[in-house]
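*Asks:* So, here come the structures, one by one.
Every number in this text was worked out from the coordinates using simple rules, so none of it is lab data. Quick caveat, the model's predicted, so the values are computed rather than measured. Cβ atoms are built from the backbone, for glycine too; each structure is taken alone.
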Structure 1
Amino acid sequence: MVDEEDMDVPTSSNFSDEYRPVRPSSSADSTKRKIVIKNFKSHPVIPEISEVSEWHTINESIEAILENKKVITSLETLFNLVKSSTDQNHPKALYDRLLGVIREYCIQLKTTIELENDIPMSEDTCEVYILRFWNVWKVYPVKMTLIRNVFLYLDRVLLSQTGDSDILPIWEASMRMFRRVFFPDIENDFKSHKLFLALFLDIQRMMKHYDAQGIALREIFGMFSAIHMNDEFMEYLVLQINDTYSNKNLDLPCKDYIKYADNVIKQFRELVDLYFCEPSASRVVFEALLKCLISKSIKQIVLNGFDQLLDSDEISDVSRMFQLVRRVNGGEDIVRNEFAKYIKAKGQQHMETCSDKDFFKQLSLFKKRIDLIVEVGFVSSIDINKLRQTVRDSFESFMDSKGNKSAELIARHFNETLRKSKEYKEEDIDDAIVLFRFIRGKDIFEAYYKRDLAKRLLSDKSASVDAEKSILTKLKLECGAGFTHKLEGMFKDMENSAQLNNSFAQHLSDLTNTPKEKLKYYVRVITSDLWPNYDLYEVNLPREIETSLVDFSDYYKLKHGNRTINWIYSLSHAYVFARVRPGYVKEFLVNFSQTSVLLLFNSCEKWTFNEMLNATKLPKDELKKTILALHGSEAENSKQTRIINALCENGDINSKTTSDNVEKHSFVFNSKLTDSRYRIPVLNVYLKTPKEEKEQVEQEVNQDRQYQIDAAIVRIMKSRKELTHSALIQEIMAQLRFPVKSVDIKLRIASLIERDYLSRDQEDTNKYHYVS
């Protein structure tokens, strides 16, 4: 009988205990009574394996295989000897003997490595040690495969008969024996193993583009898989990566640091994919590099030169940065916040430095640049909609920072694009619509747009009616039908006016077969509620004009009953034919006021300011503008555009007439006028400054806003019956489509209380009731 305790060779159970630590039982300290059942049947007597005649032959053959000597016994004979020994009912003893031989062989291999000259480990010497280790390993699995084939019968029988989970297959046992001998304390101290250090140093060499022993590396990493040591090496590799790359090169600008980090990650992963056998190795290495290169210092990286990175023309650099940063927990949020700051800062800079002329162009280019960054640089975003919302919020923020400037200048761009003198481009309109979306005060935009549209329609200077209506369609899609209702009504007025003029012409021709010769004129009838507000004033009409206007007024009343017509003289214009002197005829394109003044010179050669004022009944400021325009004081070459001359008290011609001294002069028609053009347009003179005009527009808009606030308050209270002050303010702000302060709403609430639309609660003054 074999006594395992007296044997020099460790048993299989002892061997397995080295690799399968037994967890302490939760009942180890329990005092439960155990029942012992004795087996009175005698154990069968198993002969010592050394006494078996077959073992001597088997042992000699195994040693010959391991020592690269010639095996005298054929492999078939060896297989049969192993089968015979196994069948003699001592497979476990044979198994333990075999492991003892393998163990001695592993110890012998390790000794050959340790006997060679030991040299300090560095990038220059690491490859020597790797090759030394590889030369030992590369023959080991080949010999273990041959031995496993010889002992294949033992392998099958032992595993099927014993049912002992601690007995491993011969191949697995041989791999674990190699690990036990070469890496005895690897679970506790993997940092100090020379092979691990040599491999990491060799990876660093390859990162510097030095040649590598590819076959040796692949087979050594394959060895880690075979002896189940991938986890230990990967843990060591992660620690080395952290020590090597953490807090390195953080002084570089964001653009340069991201290039450095991306290069390290790409090179490292390429090497891992090329040499490592473990499929998860690439992911583990990437996560470790990402953590030490990006995650630990993400705020420092992003804040150091982030604006310069976005300013650069290389979108690929932006994309590279975002690809890395977004993989870090919270990284995308950090980039999004810094991106918002960048947009607001750059946008505010445009708002403050760009001239009115270049405002739209610069802002449109900036928006396209931001869109390119989002759609190309940040295309890999987890939630691209959040980034787009960030862009919208940021643009709205800085575009409202200068009051109504954005609304005015974008409306001006529409006007310049749609005028006849400009070449219409659909792209310009689309760009303007994009920026229009960010304007919160869209009613301000509407006021400016309506004024410009009125000028284009009334002066027939629109590039295309189809283009105009196309823009209205785009605006309707953005803001709804209520936003474009009045603008569409203006076009309807133009169409109705065309029909009305045709029917009026037919009416005149039907009155008599030989109508007397009258002025040729065209009347546009506009609806006052749809168009901008214009000044109305009564004037002394020239006899030539009065008769024609009376005829049209009579026809209009005949056709539309009780409707009345108010003539807006400030919007009228005419072509006036003038015989400047015998044989010299010109045609002047002038407005109504200028026409009235020019016709005065048919009856008298010289007029003072007060005489003109009494004769025409024009408002004083309007007459001043008219005289200055006809005098040509605003033109660079006033001699060519001067239609009337100003005379001083002594009768000399005064070329420096201004709004301050115009009342002191007398005026005569300039009979010496010379101009190469036959039709001479006379420009209008504006006494109001652009600031005053803006104030007038904003005053009209604010008045309209008050009506909208009142309507919103009444509408909400009518449906809710009672509300607290804060709840009412919140609902009003949610309904209004323009920016409004709570103090303005408070004033409108007070106004509605005075007019008995609302009332305060008698017990709670912070609550309102609707008064039906």
Structure 2
Amino acid sequence: MLNAKAIIKDAERILLSKHRISLEEANANMLSGAIAEASLLAIGKNWAGSERARSKKRNAFYLSAEFLTGRLVYNNLFCMGVLDEVKQLLSEKGVDIAILEDVEDAALGNGGLGRLAACFLDSAATMDLPLTGYGLRYRYGLFKQEIVNGAQHEIPDDWTKYGDPWSVRMDEHAVVVEMATGNVLAVPYDMPVIGYDTDNVGTLRLWQTESLHEFDFQAFNNYKYKEACANKNEAEDITKVLYPNDWDIEGKRLRFKQQYVLASASVQDILRLYEKKHGNNYRYFARDNAIQLNDTHPVIAICELIRQFMKRGVAFARAMKYAKQVFAYTNHTVMPEALEKWDLSLVSSVSPEIEKILVKIDKKCVSETGMRIIRNSAVSMADLAVYMCFAVNGVAKLHTELLKKELFKKWHMIAPEKFQNKTNGITQRRWLGLCNKELTDMIEKYIGKGFLTDLDRLKGLEEKISDEMIVDFTKVKQAKKAQLSKYIQEKEGVALPPEFLFDVQVKRLHEYKRQLMNALSLYDIYMEIKEGKLKDFPGVCFVFGAKAAPGYARAKAVIRFIGALSDIINNDPDVNKKMRVCFVSNYNCSYAEKIIPAADFSEQISPAGTEASGTGNMKLMLNGAVTIGTFDGANIEIAEAAGVENEVIFGADIKEIESIRDFYDPNVIYASEPRVKRAVDALINLGIEDENGDLQELHDSLLKGASWHKPDHYYLLGDFMRYQKARIGAYISAANDKEAFARKCLINIANAGIFSSDRTIGEYAREIWNISPIKPSKGK
């Protein structure tokens, strides 16, 4: 059992030795750093013991470009079982733990991909499974988002400015990554992944690139100051930013180098661990290891493992055999533009050996299957993964079926046994226990403890739903809305009445996620209220949170449109007693922990067949939000679990979209439905500044199309009126019968157990990785 008092005492000593101040004098970053360092001391034996135990077992390794860990101090103290006691001990010393809210989130991811990876590591640690994560330690992450006059502005997210106290630099395990553009040093930083209610501590190892020759003294003495640091800067650029802009060849090369560093450093580390036990006898490599590739970003690791084996004297054929036995691949998208392809010339410019290995694999693939991984001098990373991996999985039932029947149809005909479904999940420790203590306490009152490690126990709530529980739940939801309203007022300057219903769409900004349809819908609702046609519309707050990629002009235009709408609606006394709109700035994991518990309605409105799964829908469901959504991704499974009558499902399903895809014309709807026309034209006739023509382009994309797509590619106009009918009806119904609505929310919570990442990771462990739980070794 970890001792909270010892952690606080150690933190006091650390503050004195490092800053010469007392606990009471520490600012947020000093306090966070001291608590982190003290916590690492407290878990040190367990962490070392866990690594020893893993070294004796078959292991799985999870390679991902993103790990969105969020703010670690609260989560780690929670998983250690000392958060409440630490909070109390700090309070007794006159310190409010809430000052830690000022600590930056670790900027190691962007959206669902990275948050899923973090959830998986949390589940594996809690379930005592030998799973290690490998990623990159980005200096500036994606970017920090500021909303200025309704528009997105990107600034560097210097999240390590005040240190990175939860990471341990491991110079002794640094490796050289060989590249034609110049070798670099990959230095690992280890983060503990602390299991909940267990002694097990997992590891997330993040690689930071550094120069092998940081400073050219001779160049400096010859007054060539930039040249003196050129190697250092070029090496460090590789892990400076998540997803560097890849519009030109240099950007593409930097992005590929980034992926290659992740692959090479991780593969070398896995080989180091293996060789400690078996030396250069690699016949047991596949027996001892499984490597999961999270999307296509780390797929080049397949070639790198073959290269490393060949470097050690293993013949290509045998090296390829070993690779095919250890790698598994998770696909996260059916979007063609998101399935990476790399020109062989670019690959060769970074690693000629990797390019040659790709050509060899392609020849072998053609001879074995008649399929190619290289076409038009470019390698398809998804096809490489499907051919070389022993298991391929989708992340929701519909998504997996689309992989088998459409995207990878030919591959599925060749090797159907490879394909599996592993519906995504979320960790209930962070997304219930930590972010919604009030709801956690309420659930515990009715079904007791244990659901934070066995979420299926929530099912016991359903039979106990009563008037008393509905009153308790309503109080919890109201408290969370009041907390969020206060926070948004302070941070964004927008007043959201907590007595309103809260409708939430928080996710990465992309056209297929249809934030634009939501925004056009709000303009329609605004005009209907303004014209007196929606007299029974209840008060609703509409909350958006999203980042648009810096080079994604249309997505940034959507943010500007929402910003303009919020100004119009929130300042119109005829309407603002019925609706408010807020686009929150710099939406991240910590912001999500405040927004999600307050939501009444969860917007999951991508057109059927586009969203692989989604996990925000699961977090919102777990916290008692009703889904307004299409039959897409995991929405289908949410509706199956809780009952379609307890969600608000609308719009075209996959069969309808497929049946009309070839002849769908949004101009017919635009011409025949005045409300649709009015909403679409708002993009260009509200007087919003459009210097670059991006709002006009959005308007044209719906009615004229563009070079790469037909008009209204994501079916906004086709679903618009059904969306309006569904959502407006849901708000009115929820306001008119609050008890019935609360019952729907509780039924959602009771049926959220299946969406725990514990369930998902258990399936990966049994059905793909073949790994078993371990217990930390108590030896030295």
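*Asks:* When distance in nm of label points 7 Å out along Cα→Cβ at positions 152 and 304 is calculated, the result is 6.2; to which of the structures 1, 2 does this value belong?
*Replies:* The read-out comes from structure 1.
*Asks:* A value of -19000 was derived for helix-only ellipticity at 222 nm (-39500 (n - 2.57) for each DSSP H run of 4 or more, over all residues; to 500); which structure in 1, 2 was it taken from?
*Replies:* This value belongs to structure 1.
*Asks:* Any idea which of 1, 2 comes out highest on distance in nm of label points 7 Å out along Cα→Cβ at positions 336 and 632?
*Replies:* Greatest value across 1, 2: structure 1.
*Asks:* Between 1, 2, which one scores greatest on relative contact order in percent (Cα under 8 Å, 6 or more apart)?
*Replies:* Once relative contact order in percent (Cα under 8 Å, 6 or more apart) is worked out for each structure, 2 has the highest.
*Asks:* Thinking of 1, 2, which structure, once distance in nm of label points 7 Å out along Cα→Cβ at positions 112 and 472 is computed, gives back 9.6?
*Replies:* Only one of 1, 2 returns 9.6 for distance in nm of label points 7 Å out along Cα→Cβ at positions 112 and 472, namely 1.
*Asks:* Kindly point out which one of 1, 2 the value 0.95 was derived from, the read-out being Cα Rg over 2.2 N^0.38 Å.
*Replies:* 2
*Asks:* With P(r) over Cα pairs in 10 Å bins from 0, in percent, for residues 648-695 alone derived from the coordinates and found to be 21, 32, 34, 14, 0, which of 1, 2 does the value describe?
*Replies:* The structure behind it is 2.
*Asks:* Where is FRET efficiency 1/(1 + (r/R0)^6) of positions 136 and 408 (r between Cβ atoms, R0 = 41 Å, to 0.05) largest, in which of 1, 2?
*Replies:* Ranking 1, 2 on FRET efficiency 1/(1 + (r/R0)^6) of positions 136 and 408 (r between Cβ atoms, R0 = 41 Å, to 0.05), first place is 2.
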